[in-house]
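Visitor: Listed below are the structures to be examined.
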Structure I
Amino acid sequence: MSANIKDVAKRAGVSTATVSRVFNHSGLVDDETGRRVLQVAKQLHYTPNLAGRSLSTRKSNAIGLLLPDLYGEFFSEIIRGVDETAQKNKYHLLVSSSHNDREEIEAALQMTRGRVDGVIVMSPDLDARSLNENIPNTLPIVLLNCYVDGGAFDSINLDNFGGAYAMTKHLIEHGHKDVAMIKGPDKNYDAAERLRGYRSALREGGVLHDASLEVAGSFSESSGYDAVRQLLSKPNRPTAIFAANDTTAIGALSALQAAGIGVPEEVALAGFDDIPIAQYLRPSLTTVRVNIHDLGAYSTDRIIHAIDEKNKHVKKQIVAPTTIVTRESCGCK
């Protein structure tokens, strides 16, 4: 027999009203109490019985979207693709963000229980154990840009390695031997694969790998700006910079321009993602194109198919292709 709200309240030492407030995000419960209630709910495998849910279908007609952040054009394009497709299919969208560590992710997964018919998850710090322990095995899941071993879940990942390899090779073929890389965050799957592609292209292109030309970044404008300042202080200043995403490249471009360094005349610059603003920068940004909107739309199609088809749904692991877009910033256009 499954636990009910009274069981959770009794075990957590709070009232049923407090449990209800925690699951309804009322904001009237202190953080410590909220964490205790969620922990007890997890232990008891409690799922809230939401008002308004059809007792016959047990459907909410809602899809959950868990993102590591909401800042920047990449995430806004993902949300736009998901939301447009959800609306077209008469589903509502519930978005949750800022889940950058396992504890936050597990709490967010717990909060989806009983609230949505399926969840699209994009997280840099996720594993199968977190998924299996925090959601019912009947709840459809699509993993977006996060890697979990095996075929237990639908997943859609970018060809991060191939895109980074192709861009680095492009820069090498245009005469650059000192190609710097502004990396993405630690523990981020996309960032790790892009770094691997960069290193592989250097190795296969016969270019000596200089570890000092790899600089830490965080997929942010500020990290791109700071990284360029570090690179410009080195005796072996690079002739080309490959940023792990376009947002980082924007910060890098600002730092280069502030230092009076011509782009691409003195330093070539490239990014990754092809966010909408990339083509409107001056110089316009050479980048690895990801169809971000379609990434969100396709993940929504997959989750809706899993909801509608139930046991007939066949899980797929998709790798979305990437392509190079050559613009002014690399000097090759």
Structure II
Amino acid sequence: MKSSTADRPALATAQRLLGSALGPFLGLIFVVLLFSTADYYHSRSEGTDTSFASVATAQKIMRDSSKVGVAALGMTIIIIAGGIDLSAGAAMALCATVTAWFFREQFSLPVAISAGLLTGCGVGFLNGALISLLRVVPFIITLGTMTIFLGTGLVLSGSSPIDAHDIAPDWLIDLQAPYPYPEWLLVSSGVWTMLILAALVALLLKYTVFGRHAFALGSNESTARLCGINVTWLRITVYTISGFFVGVAGLFQFTMLNGEGDPTAGTGVELQVIAAVVIGGGSLSGGRGSVWGTLSGAMIMAAIPHGCVTLDIGSAWQKVIVGIIIVAAVTLDQIRQRRLTT
């Protein structure tokens, strides 16, 4: 009996790890092994060389995951705090468009980059303020601001992409090159930026008062208020910080589009961002989330299109597969919630 009781803390710790970080990482390994095996047999039948299980593909997957991954870091904080942001994709495209506009108007590099990042913080502040002051659910507010941000980007760009490739410096355009220079970097500078930001967010959530308050808000808002937490300003701060990460993702989008700001390029990206968080162990009910699990979720979302292209699966079926994974992730989240409440 004593040994059984003593084993309970260890079992609980293992379950928390499996549900937060280790589980999504194992899911990523499973996806990679699945596509690698399928590619091996597909290549044998076609008489071609395998391409998925290669360093080049890994570099591309990590590069592609960085845009969604950075935005998902901010979304992780929002979901932990019991919120949601459907405007993340449109806001990301708006930030990229603002950066391109400032370059086109011959502003300096620091001004153009700062404008994009501040735009992200601004849209996040607006979302948080509207949700807090109007007391309307985040789903409705961010659904409305998604359209506002898309329209603002179209007005700013004149309804067509802004090309700043010849104005922006080459090193910025190459920020998200899948094959970095110098080669010892192994992956693009954007991936290293994502990992550094992820470490900072993990520290923020685990070791600061802000992090504890965010978890408390997502777990039970009424209890958080009774504990003396200023819920209004906490929620505004959460969305503003998330907006900064959206701004960084907008900069990544600008470089991945070869120095172009396209206000429509973020359409649907918000679903990938939210899916990355949920696949990574975040709960749409709030109070739970994992930074490293989120990154695994983002890489899963990036690996699927590459695997499908390798197997000659069309873009239509790729969307079906991603949709199934999103539904499965949300279903698993609901199952976890029911188990916690019973």
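Visitor: When you work out mean count of other Cβ atoms within 10 Å over residues 62-69 for each of the structures I, II, which one comes out largest?
Guide: II
Visitor: Rg/Rh (Cα atoms, Kirkwood Rh) was computed and gave 1.05; which structure, I, II, did it come from?
Guide: Structure I accounts for this read-out.
Visitor: Hey, relative contact order in percent (Cα under 8 Å, 6 or more apart) derived from one of I, II reads 34; which structure?
Guide: II
Visitor: Given a value of -13000 for helix-only ellipticity at 222 nm (-39500 (n - 2.57) for each DSSP H run of 4 or more, over all residues; to 500), calculated from one of I, II, which structure does it belong to?
Guide: Source structure: I.
Visitor: Let me ask another. Identify the structure, out of I, II, from whose coordinates distance in nm of label points 7 Å out along Cα→Cβ at positions 38 and 270 was calculated to give 4.1.
Guide: The structure behind it is I.
Visitor: Looking just at distance in nm of label points 7 Å out along Cα→Cβ at positions 254 and 302, which of the labels I, II belongs to the structure with the highest value?
Guide: Largest calculated value belongs to I.
Just so you know, all these numbers are worked out from the coordinates, no wet-lab data involved. As the structure is a computational prediction, the values presented were derived from the model and not from experiment. Cβ atoms are built from the backbone, for glycine too; each structure is taken alone.
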